[in-house]
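Got some structures for you, see below.
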Structure I
Amino acid sequence: MAEEGADGGGDGSADADAATGGSVSSSSSLDPHETNLGSFHEFAILEELTGRHGRFTKVSTLAEAIHGKVYKYRWTRDWLEVGDLDEIVVAKKMLSHKVRFNVGRERNEREAHRNPRSPTAPHPEDALTEIGVLSFLRRRPDLPVFLLRMLGSFADGEHTLLITEHIDGGELFAQVASGALDSTEDKVRLLMWQLLQATRYLHCHNIGHRDISLENTLITFRDSPEGQVRLMDFGQAVRTRSRCGSIFLRYFRAVGKPYYRGPECYVPPEREARIVAPPGAAPGRVVFERLRDASGSSSGYMCEVRLPDGVEPGKPCTAELFGYEVPPIDIFALGVCLFILAWRAPPWGRALVVDPSFAFIHARGEGGIPALLKHWQKSLFSEEAMLMLVKMVSPNPSLRPTAEECLAGA
């Protein structure tokens with residue numbers, strides 16, 4: 001498959017059709033809910049492991065994974081030049097039937113969200129999607145160093161091996177938690193610049209990560225004493241835009257790790273919800289609002305909804321739950337990364353008004369983050385850095401900057 005397929009539109013339009021599961025009518029292609037959770041499966045490259053690929057020797061076990069285990073291997077390839085015969089790599093070893101678990105299952109995220117107990121419900125962590133995204137990225141000549149590189153993916157009997165570069169510093173979260181990494185503003189700015197470069201590249205190529213976190217970021221000090229990151233784990237990735245490239249697709253499941261999730265990720269399974277229409281409300285407009293229960297009280301959720309015909313500003317109404325776009329939730333997660341890098345703790349447990357820390361921040365608007373840090377007796381960063389952080393974790397996704405805008409202000 002041609003590389004342009006993940007980007008959608010342009011010369012890669014035919015391949016984009018294949019990646020979205022075949023032809024789509026012109027009317028449905030304009031529906032932001034016409035999503036395909038298997039769209040990256042088409043890019044996955046799996047070779048049958050044979051002697052010509054060399055030998056893998058286990059060095060150590062690194063971690064448990066959702067679909068298998070992660071090992072450090074020595075990859076020996078006798079035909080390479082002297083000095084390159086052996087390479088230390090990381091291998092995620094998974095049962096092949098688990099890798100292909102989502103093949104043939106529900107591909108529309110809205111339907112999967114509304115029917116989580118269906119026999120065809122997909123697993124939220126899709127190993128074949130991860131292999132597909134990494135296969136696509138591997139072929140890009142301009143791939144930033146800040147995205148983890150796949151070195152190969154192999155079928156080996158009943159197992160699948162996903163081989164990636166070995167990053168010696170381990171998880172960025174572990175470096176922060178241990179106190180090994182300093183949290184000066186200059187250091188945090190550098191690491192965030194790298195993460196934003198990685199995220200901007202993904203978004204430019206129609207890839208939304210949906211699980212950005214310090215736990216899913218590795219760091220190495222091999223090439224720079226300041227550290228160099230690698231964003232990894234693409235098992236929850238999705239396309240950000242429609243195949244024509246003009247429509248941002250909308251998703252529904254609360255994926256990722258709890259304190260990195262934006263509030264709009266918590267979408268109830270119902271089709272509609274009660275809200276109070278905001279000022280300037282107009283039929284068909286998509287707005288971010290607090291949901292109400294039958295009595296009119298807050299339900300604790302804030303979601304994006306599409307306003308109905310006949311809506312009146314300030315009046316209660318029933319609106320369509322509209323899901324969320326992915327680039328803003330990636331930015332929100334990066335904002336939480338920034339906060340943890342700087343102050344060594346997450347700002348909240350969950351971005352819901354039932355969470356005391358989030359409620360404290362939300363009630364104070366743009367002054368919420370600084371107020372929380374002062375309450376914790378923590379020093380603030382520069383005014384410029386604090387303003388960027390506040391924008392990145394704005395509860396309203398429409399107010400968050402893009403990765404490009406964050407970099408422009410860095």
Structure II
Amino acid sequence: MAHDVLVLGAGMVGVSCALHLQQRGYDVALLDRRDPGEETSYGNAGIIQREAVHPYAFPRDIKTLFSVAGNRRLDVRYHPRAIPALAAPLLRYYARSAPQAYAPIAAAYASLIALSIDTHEALLAAANARHLLGERGWLMLFRTDKQRDAAFHDADKLLALGVNHRKLDATQLRATEPALRADLSGAVYWSDPLTVRDPGALVQAYAALLFARGAAWHQGNAQTLQPTADGGWQVQNQHGEAVKARQVVVALGPWSPQLTGDFGYRPPLFVKRGYHQHFQPVAGATPRHWMLDEERGYLVAPMARGLRITTGAELAHIDAPATPHQLKAVTQVARQLIALGDPVEAQPWKGARPCMPDMKPVIGAVPGQTGMWCAFGHGHQGFTLGPATGMLLAEMMHGERSSIAMEPFSPARRF
């Protein structure tokens with residue numbers, strides 16, 4: 001017997017889509033090559049970013065562009081050999097970041113981000129997973145008064161979008177986070193976001209809820225997807241068995257276009273790779289807060305496994321060998337800011353953020369295919385936006401009125 005829906009991809013987005021469809025009465029199967037939460041969703045900074053109402057725009061000023069071209073910045077690096085293949089989507093990204101084009105993109109994106117906390121809170125309660133949360137909110141740190149004051153001004157603008165914050169001067173910052181070694185200028189304390197001490201475990205908790213409610217789980221290769229003679233879909237699991245469903249949801253993150261391309265849908269997705277590594281905390285000097293060193297481009301997160309240092313973006317082919325030069329560089333900077341013990345892992349973790357040139361995910365029906373839906377391209381915010389995406393896609397598939405306007409996220413839009 002066929003399932004109602006087969007969800008391909010067991011990251012935060014895929015698991016959330018499956019849960020919201022299940023809540024509407026659908027018989028759901030979930031398939032991935034690895035266990036839930038073991039790919040991109042595992043390695044992020046662990047922040048549910050309610051404040052992230054403005055997606056990352058491509059830099060426009062000449063000074064920054066020349067700096068990036070030098071390929072020695074801490075926040076962004078690139079593989080020169082990857083640039084020819086990335087040129088087309090990056091040029092579109094640059095064009096969509098122009099102020100006139102960016103304004104409607106940011107407005108649509110803000111409507112999506114506004115759903116992030118409530119949709120996560122509902123699943124946190126249902127999955128009994130609040131024990132995975134850390135300190136509420138996070139600190140955006142500044143080394144110079146100029147950058148701090150500009151950030152204070154920008155933060156005030158976000159109040160109109162329901163984003164709350166506190167402004168901390170140098171003295172207030174030291175009182176808020178005594179573990180800081182360096183004297184900094186101040187910080188914006190974003191007070192709305194939730195922090196998660198083990199992002200992979202949260203995905204697993206949501207998946208456990210899904211399976212406890214009756215969903216089927218299969219490991220297998222999503223690339224074996226085929227249409228069936230009766231208008232449905234099927235995929236092979238690791239045992240060679242056919243898993244059939246009337247509809248399919250593609251939520252494979254950066255690997256999604258490899259699959260949808262076989263069915264005529266080739267969105268211009270590109271990846272921003274990122275790295276992390278955990279370090280042993282030092283007794284009496286362990287930070288309580290998630291902290292972004294805004295002017296150096298890395299984040300420190302007090303995770304269950306230790307202090308996680310995460311990097312900015314690396315533009316490279318998704319399968320290119322790891323080049324964790326950014327991580328090594330920012331770790332040296334981070335040691336000046338906080339006490340770090342020995343590395344927990346022998347090798348850093350590497351992941352890939354699935355990015356679209358217009359900075360918005362694709363959520364909806366795949367053009368030209370009956371019963372195929374997609375939910376991917378969330379860039380830096382798949383962990384934040386998974387439950388919101390799941391709710392919105394389930395509303396569309398079930399014929400409900402959408403909670404927000406979905407045209408800006410249509411797979412059929414111009415990128």
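When mean count of other Cβ atoms within 10 Å over residues 237-244 is calculated, the result is 13.4; to which of the structures I, II does this value belong? It traces back to II. Computing Rg and Dmax of the Cα atoms in Å, for residues 45-252 alone across structures I, II gives 18.2, 56 for structure I.
Structures I, II were shown, and mean count of other Cβ atoms within 10 Å over residues 125-132 at 14.5 was computed from II. Computing distance in nm of label points 7 Å out along Cα→Cβ at positions 61 and 381 across structures I, II gives 3.8 for structure I.
Out of I, II, which structure matches 4, 14, 22, 21, 14, 11, 8, 5, 1, 0 when P(r) over Cα pairs in 5 Å bins from 0, in percent, for residues 309-364 alone is calculated? Only structure II yields this read-out. In this comparison of I, II, the computed figure 0.70 for FRET efficiency 1/(1 + (r/R0)^6) of positions 69 and 221 (r between Cβ atoms, R0 = 30 Å, to 0.05) is attributed to I. In this comparison of I, II, the computed figure -7500 for helix-only ellipticity at 222 nm (-39500 (n - 2.57) for each DSSP H run of 4 or more, over all residues; to 500) is attributed to I.
Ranked by relative contact order in percent (Cα under 8 Å, 6 or more apart), structures I, II are led by II, which has the greatest value. Suppose you compute FRET efficiency 1/(1 + (r/R0)^6) of positions 133 and 277 (r between Cβ atoms, R0 = 35 Å, to 0.05) for every structure in I, II: which one lands on 0.35? Matching structure: I.
None of the figures in this text is laboratory data; all of them are computed from the coordinates on show. If you're wondering where the values come from, they're calculated on a predicted model, not measured in any experiment. Cβ atoms are built from the backbone, for glycine too; each structure is taken alone.
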